[in-house]
Structure 1
Amino acid sequence: MGQEKQKDPRKTQDNSRLGHRKRLRLRLRRGGNTALHDYELLELILFRALPRRDVKPLARDLLDRFGDLSGVLGAPEARLLEVNGIGQEVITEFRLIEAVALDFGQSRIMHKPALANWNQMISYCRTKIAEKNKEEFHVLFLDKKNHIIADEMMGAGTVDHAPVYPREVMKRALELNASALILVHNHPSGDPTPSKADIDMTTKLYELASQFNIVVHDHLIIGRASEVSFKNLGLLEPRAPDF
């Protein structure tokens, strides 16, 4: 009798990897993103960049380092390159996913009533700046129907400060013929609690806007896991007069 053919261990590993990937894709199609854990969603992204590698250990390593899927996708390039197995191919995939998510979120709020799509607007803001490692100050400019007509960054700075000039914000609002504003900025520390500087700047901008009959609907501070609303905190009001 002839000798039995020995199985090629590399071929066995390849088949096992392909079977695992097929099962993950099937679960995603049938159950959507909620059918998969974060590390499994991350595996699906990594498959495209590293087609011949077992990416499960890499996915878990990335989540251990950056906390969650959002943290991984938004991590700075320099920090990602510190991870063994991460190269430009992976970073390109991450930036693609990030760009698509941002574009999708923007398409759901732009030229639509902001107050009626509040949760979607917050979700868009989180996607855009929650993972930034420096502060950014954005202004959503609204028309008379409270439709968002523009989202522009009006200040960028350090890990705990972004210079904002109320007169520049108002100049841009008048150029766009805006009737209302929503102010948004991030706290890279993760804690969205307003600082005294945040409160003082918001009060100045609120008072200046009122002189032009422009409404400031809210100022949102975006943290890593949550956000705060100046309106809900009772901080969006004119300064009390000095006597």
Structure 2
Amino acid sequence: MSEDFAERRARARERLDAIDPHKRQGGVAADPHRREWFEAVYELAGDDPAGVPWANLTPHPLLTQWLEARSLAGLRALDVGCGLGDNAEALAKAGAQVTAFDLVPRAVEWAKRRFPHSAVQYQAADLFQASAEWRGALDLVHELYTLQALPEALLPQAARALASFVAPGGSLLVIARARDEGEQIPGPPWPLAKSQIESVAVDGLRVVSLEDVPASQGLVRHWRVEFRK
């Protein structure tokens, strides 16, 4: 990330925090699913990816590292909250047949412009009202930073939605910022405690790998967790 990009991102983050109702007491009721705020992120960004706080124009390093150890050839994969598309493209490069969705249509349009010849099927969709065609149909579901962007009250519903996509024998990969139990970190985003990560194991999912990744190389502490159905 260049110095100029970082400065533009910092300014954008300040503007976005200022209009985020979840940064104010009682603001949750104003935008419970944060839809309006996410739409504002992409609208205010214009054509500058620095205006999208999670868009680094490269796959997340913890996903890249995870993919180095395996082939996804022929697997049906779903990328949740795809943003500008870098993680979805990494899954496709690893051999998966990828569908990627985001809540915000503008994000999907942006991803399509960035990767005009991509085999990824990009579409706008809501995690909580997703297509019935995905139910039990995916060999791999990848979730990065969506759970940590949601109020805690929505996490059980989000976990059930994610579990519903996974086919028998399939996997769910969750990557999120981490915190200690009882540690209070003002959000959003809200880093997840271990108990919150483990609670994603619902409706037939079980934890097969839980990594507590310490802060390093510009990354804060993260969880990288694989669940299997």
Structure 3
Amino acid sequence: MQPFQRTAAVFDIDDSLLDGNAGTIFTWYLYSNREMAPAVRSQVPRALYDYARKRLSEADMVALGSRCQQGLRADRLRELARRCFDKHVKKRITQSGLRTVRRHLLLGHLIVVASGSPQFIIDEIGQFLHAHEAVGTRAIIREGLSSEELVAPIVFKEGKRERVKEILARHGIDASRSFLYSDSVADTPLFEEVGHPVVVNPKPAFRSEAVRRGWDVVEWRGRWKTTDEETTPMTDEWLSWEA
């Protein structure tokens, strides 16, 4: 039998597999616990303000999530990501998303989770889901410290398509035989590559586009775990970034 039956299932994380945005949650966690370097932390409110007023793009915010970690030790970031996942992220995984991952695992498919969120938190999600590959936006580590410089391309739009296709090629898998589950119009370049596009929880405009193209549309609702809610609620500014 060929490895992974020559089929992959690629899962976007934010607002599809996860009820929320992993990068937003992790950045909020670092900010609210004062784990960021002071000079970096002071820039975050302004960035949220500018994003809310469309002065920063979604791509800018994807990059910001990893750049906010500059000056922190990689081992400390791994520890913080594990804590954040256990306390705030794990319970946000959707029931339908979890069942879909498990179904593809039982079918012997290669499981890839891919998100523009920081690599540290995506690693935790991938490990929990038993994914074979976890792709996030990665900052370059220098002398054990996270830097402002990011590994190109960031995992967004064409950059996400490029990173995922590199993984599939490494495993000898053709994208035309693969599945993609995502809510995001930004993933259109990758949707156009795969043979089995599945649009999850789309906003109305993207739903119409998905229907026009003949892509499957599904709704993933309901968290798999609903206890132990966050003790520190996110502010409206954080929620607007997450939307």
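Values in this text are rule-based calculations from the coordinates and carry no lab data. Computed from a prediction, not measured in an experiment: that's the story for all the values here. Cβ atoms are built from the backbone, for glycine too; each structure is taken alone.
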The value 3.3 for distance in nm of label points 7 Å out along Cα→Cβ at positions 28 and 196 was derived from one model only; which of 1, 2, 3 is it? 3
Consider the structures 1, 2, 3: one of them gives -9000 for helix-only ellipticity at 222 nm (-39500 (n - 2.57) for each DSSP H run of 4 or more, over all residues; to 500) as calculated from the coordinates. Say which. 2
